[in-house]
1. A value of 24 was computed for relative contact order in percent (Cα under 8 Å, 6 or more apart); which of P, Q, R is the source structure?
2. A value of 8.1 was computed for mean projected area of the Cα convex hull in nm²; which of P, Q, R is the source structure?
3. Of the structures labelled P, Q, R, one was used to calculate helix-only ellipticity at 222 nm (-39500 (n - 2.57) for each DSSP H run of 4 or more, over all residues; to 500), giving -20500. Name it.
4. Between structures P, Q, R, where is FRET efficiency 1/(1 + (r/R0)^6) of positions 65 and 97 (r between Cβ atoms, R0 = 25 Å, to 0.05) highest?
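All of the numbers you see were taken from the coordinates with simple rules; none came from a lab. Bear in mind that the values here come from a model prediction, so they are computed numbers and not experimental data. Cβ atoms are built from the backbone, for glycine too; each structure is taken alone.
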Structure P
Amino acid sequence: MVKGLGGMGSLFKQVQEMQARLAQVQEELAAKKVEASSGGGMVQVAVNGQFVFSSIKVDPGVVNPQDKEMLEDLILVAVNEALRRAREMVSEEMSKVTGGLKIPGLTP
């Protein structure tokens, strides 16, 4: 029975180490960013690894009050692509910690 407790202690230590590493990765992801654009670079969006947008830039040439729907579409495309890239980045970083093990709720 004592041997079993030693194994549990080791497992508990491994879990604690993984939790600490995951917290560190989450902090690092907050500092990393991905960018995406649409309309040939007319709309550019940047988002970090915690899915917080840091910038949205719109080329003045694309601003046309008569065609605001086009601008809205360009922004939407860029935002969705930036989010896709951020999810991919987060998934890659988290899989480094978990060894590819899929942990529900850990990655988007």
Structure Q
Amino acid sequence: MGWQGSVMQYQIHHNLSPSREQAPYVLDVQSTLLDKLATRVVIPLYAGDTMPFKPLSHVTPVFPIENKDFYLLTPFMAAMPSKWLGDVVLDCRAQSHLIVSAIDALLSGI
């Protein structure tokens, strides 16, 4: 069952979508002002041994989750139904600058 609590930007959730085998976690990056929408913009997190390409430090920052490093695959950012957000695993609001920098690097190349 999807996560039913208050939606918060910059929280990592268990991924309940069909892609959960490759990306067990997703980071919600959508503004909380748009929490009434049926979808959320998320970025999947992959373990190092499942990365589909070589990590790029400024685009794919690392987040430790349950004693393992997971890479934020910013190039795979997409919308997904809110019902596919599982429980919150990690609150990353304190790292929002790192996340926004990765998104900026993806969009502007800088």
Structure R
Amino acid sequence: MTTHDLFPLEDLAPDSARRVDVGGREVAVVRIGDDVYAIGDTCSHAEVSLSEGWVEPDDCAIECVAHGAMFDLETGEPLSLPATRAVPVYEVSVVDGRVVLTLGDDEEAAS
């Protein structure tokens, strides 16, 4: 397991998303209130950046800006069409006010 210190939590406004490149992969880091989620940044339907979409706090989801597909931030599963395939989710936490992403050995090897 490898941890990556990304940025201070205060740099990510509530109910917003930000793309980061970690270990050769693009990850959307999403904040809802004080909770933080990390999900693959590329929509499985149209290869569009999910971090450019809309955060849906009530559904704990993010909506793709291109065609409106929504993804569950906890599971990566699509919640609406046109997406039918899940996107990866990653372990993320807030440690001493900083957002920290943890990648498993298999995720590091895939990069």
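1. So the calculation was done on P.
2. Of the structures listed, the value fits P.
3. Clearly, the read-out refers to P.
4. Looking at the calculated values, the largest one is Q.
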